[in-house]
1. For which of P, Q does mean count of other Cβ atoms within 10 Å over residues 102-109, calculated from the coordinates, equal 15.5?
2. Check the numbers for distance in nm of label points 7 Å out along Cα→Cβ at positions 126 and 166 across P, Q and tell me which is largest.
3. Work out distance in nm of label points 7 Å out along Cα→Cβ at positions 150 and 198 for each of structures P, Q, then name the structure with the largest result.
4. As an exercise: helix-only ellipticity at 222 nm (-39500 (n - 2.57) for each DSSP H run of 4 or more, over all residues; to 500), calculated from one structure in P, Q, equals -10000. Which structure is it?
5. Which one of P, Q has distance in nm of label points 7 Å out along Cα→Cβ at positions 30 and 54, as calculated from the coordinates, equal to 3.0?
6. Can you tell which of P, Q yields 18 when relative contact order in percent (Cα under 8 Å, 6 or more apart) is derived from it?
7. Ranked by Rg/Rh (Cα atoms, Kirkwood Rh), which of P, Q sits at the highest value?
Structure P
Amino acid sequence: MFMRMVAAFNLEIENRAYTHNDLEIKAVCARPLVQSKINDWEYCCRTLGLDMKYANFWDRDDVKADYTRYIDLITSDNIGASFGKQIESIELDSGTYMAYLFKILGALAGAEPQKHSLEQAWNFGIAAKLVDDIVDFAVDLAEGRYNLLIAGLSTDHIKENAVMRHVRQHGSVPLAAWGTLAPDVISVVLKRYTQHYEILTSGSLRDICDLSLSRTLRGRRLPHSRMLRHVGVQPEEGWR
């Protein structure tokens, strides 16, 4: 429920950033789709007997501070072509949300997670998102979302054109094709992934990363199993 609330919130943010609408937390949360997920999460917290400090996620001062920085990043002029800014946004988004989820799991188990566990969660969240950028490249491109690989291609139009041609012909860019078409671009993302992966000491988290990485062997193809929805269209579902 927590991750579904976060996903709906993020989809709303993407749309509002693209259409230049109000990005204040209260405005985003007021959207009926987002509010319904917030209500579901609050109900879940009450049902599980969790402290309401976990339910009132968007009211936390640390969340608000991270959100302010996140919005500064994703609304900057060159976010689509900036690898550094996208990495920082992933740290604030995927890394922080995963660490918070571990805090919730700790509360359910009756034990506050140690610093090491939260660092594991943070690195796991980032590693998972880096894999998603490889897998979802063609879909992100079609839906107008920024992506690390799109940023990497932005400085080399010859490689960019070759990759775009491959997408038109095959509907996706598998890992092997990246190695042929733009090896330097994919290597930067994989190197960053490896940095976070190697920090993981949990065998279970590593296994999940390994399974997720196997999806890059094919990539998410176009046309996708669900209808494509451009980021400029207001989301009707809370999950991609």
Structure Q
Amino acid sequence: MRKIFASVLVLCMLVSCAVGFAESEKKEIVFRGIPWGTSATDFLSKMQDDDLGGKVRLASSVYSWENGEGRDADDSLVKLADAGFYYCTYDDTVVAGIPVDMIYAYFLYSFDANNLYKEENESQLYYAYYSFNPVDIESAAPILEEKLSGLYGKGQKKSDSSDVINIGGNNYTKYMDTVTWYGANDTALRLYIEHKYDKVTKQTEYTDLRLYYGKSNSVEMINAVKDAMARDEVKKMQNDDSTDGL
């Protein structure tokens, strides 16, 4: 009995070590080699070094990487108003041999225990994506997935769908397929493929191919910024002696 117990214990230790080794072998997933936490100012400079234009603007809202349509449809999209910046460019470029017509990146305000920093050069990159524009999305998608699997291993696949009803007809079903890879330090990458089936014409049309990079704990990050914004607001109210309107 003791021998059996010892054998089981050794097997458990070996499995634990194998899992730990596999986890340690994961590499951090980054966007264009740019570290997460890079400021919007430095990000723009790096994009310009790659002969890409674009501008950085204040974001009306920042969004979570992991939740919402095309992400985890079981949870609602998390967003926060007036909490950072975004970068966008519509300059045509090519990524992994596939045409790209749009690049977006999002940056959160930074903070410490005492202050909230709203300056562009203090912001932090946490989310970015490519929107691809090949002639044939259906053919391009598996090629892109194969290249990503070669870099990051086998991804996690998920499918979702929703029925769209138009008053004027042309009702269709929208299909959203994703493949997600997870890396070290709460980083991840999601391939998003969208197509629709027209219930009137009986035709299938592929409509969207995107690649989302991001911090897989972005909900936690956004909530932390929200708390920092609340602390900053309270501090300003406490320091304001005004009684106007009372």
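1. P
2. Q
3. Sorting by distance in nm of label points 7 Å out along Cα→Cβ at positions 150 and 198 in descending order puts Q first.
4. Traced to structure Q.
5. Going through each structure in turn, the value belongs to P.
6. Value 18 for relative contact order in percent (Cα under 8 Å, 6 or more apart) corresponds to Q out of P, Q.
7. Working: P: 0.97; Q: 1.08.
Structure Q comes out on top.
No lab work stands behind these numbers, since they all come straight from the coordinates. A quick note: this is a predicted structure, and the numbers were derived from the prediction, not measured. Cβ atoms are built from the backbone, for glycine too; each structure is taken alone.
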